[in-house]
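The following blocks contain the structures, represented as structure tokens.
Derivation of every value follows stated rules applied to the coordinates shown; laboratory data play no part. Fair warning: this is a prediction, and the values are worked out from it, not measured in the lab. Cβ atoms are built from the backbone, for glycine too; each structure is taken alone.
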Structure I
Amino acid sequence: MGGQQVGERYDYLIIGGGSAGCALANRLSAEPSNSVLVLEAGRPDYWWDVFIHMPAALSFGIGNRFYDWMYESEPEPEMGGRRVYHARGKVLGGSSSINGMIFQRGNPMDYDRWAATPGCQDWDYSHCLPYFKRMETCLAGADDWRGGEGPLKLERGPA
């Protein structure tokens, strides 16, 4: 979708334009001398696509082969051999594009539990919080828990 032709050389090739792939491409391309190519198997995240951009249409993209990889687990012995369905976004933006426009951080206790693992002490919530804040702009204003200058715009919806 970009301006360069296939066959050119790139400094970085990112396979998958999901949340992580797009964030990585953004960071790498911040250096003007870097050339970055992102390959995504799914469709573009069109601005007019109501299945992606209208929260009330959340269920229409899930289970739809144009938006969802429709992964299933292997048969689960503890569940009588049933498979577990996992909706995964097949679109630029990945699963973040089919999640009903919901943003949620992990539970702080989970991060602190990970930090108890030897060699992982920097995964505690207090170490991760500055990075969370750096990636977001809370439209209600920055505070001790929310950032104010990041690329991800957050707005609290009606409760």
Structure II
Amino acid sequence: MSLDRDISLLSRVPLFSELSTEQLRLLAFSAVRLELSAGQVLFREGATASSGYVVSFGAIEMTAGKDVRRQVVMTCEVGSLIGEIALFIETKRPATAAAVVSSEVLEIDRKLVTRMLNEYPHVALRLRATLAERLTATVNELGRVREMLGEIDSRPPRR
């Protein structure tokens, strides 16, 4: 993929959509391109995470759990950002990621994001606002789930 195509791809990732072309160019230029064959593991559940990945082609399946209890959590397609929290803090991978088909990802290192946030404080403010909106939406959704579970718990048992 050319640098211009990488910039275009990154500009469509919601977390990066407000970055300038030059900031996107810095991300794209510094990203590491990883090619994966079908079934190849990108990272394993529980591994230390220090980067995020943007799917540039193919599809990456996220699975969690142990052995026979392993379940598909989600499938990430072109433009998906995998492991975005790792771009900001040290964390563990909550799931295993593996290519469904021949795939390619751009790996973005936390150190690069930290450098960008330090060099472009206005970017940090925009990213903070984006993450705050998403966190609020998640909390609201969890509240709705809690209400639904409460309704289920309050129903009389079936016989």
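Which structure, out of I, II, was mean count of other Cβ atoms within 10 Å over residues 50-57 derived from, given a value of 21.0? Can you show the working numbers first?
Working: I: 14.5; II: 21.0.
That value comes from structure II.
Say we calculate distance in nm of label points 7 Å out along Cα→Cβ at positions 82 and 98 for every structure; which of I, II gives the highest result? Walk me through the intermediate numbers first.
Numbers: I: 2.0; II: 1.2.
Max of distance in nm of label points 7 Å out along Cα→Cβ at positions 82 and 98: I.
When helix-only ellipticity at 222 nm (-39500 (n - 2.57) for each DSSP H run of 4 or more, over all residues; to 500) is computed for each of I, II, which one produces -6000? Walk me through the intermediate numbers first.
Numbers: I: -6000; II: -13000.
Comparing all candidates, it corresponds to I.
Suppose you compute distance in nm of label points 7 Å out along Cα→Cβ at positions 26 and 146 for every structure in I, II: which one lands on 1.7?
Values: I: 1.7; II: 3.9.
It was calculated from structure I.
Could you tell me which structure in I, II was used to calculate volume of the Cα convex hull per residue in Å³, for residues 10-65 alone as 97? Please list the in-between numbers first.
Numbers: I: 97; II: 108.
It was calculated from structure I.
Can you tell which of I, II yields 15 when relative contact order in percent (Cα under 8 Å, 6 or more apart) is derived from it? Display every interim value, and only then the final one.
On the way: I: 15; II: 26.
The read-out was computed on structure I.
Can you tell which of I, II yields 18.5 when Kirkwood radius over Cα pairs in Å is derived from it?
It must be structure I, since only it matches.
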